[in-house]
Structure I
């Protein structure tokens with residue numbers, strides 16, 4: 001087996017959400033709302049802005065906004081460094097919003113998992129299902 005393979009794996013979660021893109025966009029980009037469904041943060045919707053996501057589990061993610069198209073697409077780095085190098089993760093998360101007849105198709109793609117990061121990849125798959133379920137609850141609560 002060739003150890004130099006650098007192909008990476010991704011996690012994709014899609015959800016049909018019965019709210020317009022503009023409303024979902026607010027929940028993706030307003031720090032107090034991000035904190036309710038994802039993690040505590042110091043996010044600002046500006047390309048190049050560096051911010052942290054702070055998990056209840058004590059971990060801190062280093063992030064940088066890569067691209068923003070209001071009400072349409074948001075992309076940022078999602079990097080985690082741990083003393084144990086096996087847990088180091090350099091990835092990119094991209095949210096895409098597509099209007100539908102009943103609301104919005106939200107697509108979340110996280111790319112950058114190395115083939116040996118099966119635990120991180122599996123954790124992200126489960127984690128994003130939970131995060132996006134939380135997001136739907138936040139959307140149901142806000143005007």
Structure II
């Protein structure tokens with residue numbers, strides 16, 4: 001499944017020249033991951049409130065291909081590209097109109113916070129919804 005997350009670049013996301021400051025791509029990847037989970041029926045706030053489960057970040061990377069500017073409209077396409085027993089890798093492709101401006105990924109662990117944080121198996125019903133076989137785009 002591919003989930004779309006769209007937003008407009010704000011002034012506070014840019015440097016003095018009006019170009020997006022690079023850490024914001026990591027913020028947007030984080031937001032896109034939470035949008036992805038909500039789109040498949042697992043809102044992170046609900047997961048934590050009801051099950052004390054969250055998906056902490058283990059690794060992140062982003063390659064920048066073209067700058068984004070103040071007031072650009074951006075769409076991020078996110079999909080799970082690797083699914084392990086306790087860990088998943090989600091890719092994020094940033095588009096300005098039809099042009100790819102950045103590509104990145106995050107590696108996250110399905111983690112219980114009932115006691116001390118501990119990675120635990122991703123439930124089968126979640127795994128089925130994360131799997132990329134059905135590559136339809138869901139707007140979120």
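Any read-out appearing in this document is the output of simple, stated calculations on the displayed coordinates, not a laboratory observation. All values reported here derive from a predicted model rather than from experimental measurement. Cβ atoms are built from the backbone, for glycine too; each structure is taken alone.
Have a look at I, II and say which one yields 3.7 for distance in nm of label points 7 Å out along Cα→Cβ at positions 47 and 71, as calculated. Derived from the structure labelled II.
Could you tell me which structure in I, II was used to calculate helix-only ellipticity at 222 nm (-39500 (n - 2.57) for each DSSP H run of 4 or more, over all residues; to 500) as -7000? Checking each candidate, the match is II. Suppose you compute mean projected area of the Cα convex hull in nm² for every structure in I, II: which one lands on 9.2? This figure was derived from I.
Between structures I, II, the greatest calculated value of relative contact order in percent (Cα under 8 Å, 6 or more apart) is seen in II. 2.8 is what came out when distance in nm of label points 7 Å out along Cα→Cβ at positions 15 and 95 was calculated for one structure; which of I, II is it? Checking each candidate, the match is II. Structures compared: I, II; top value of mean projected area of the Cα convex hull in nm², for residues 7-54 alone, i.e. the largest, recorded for I.
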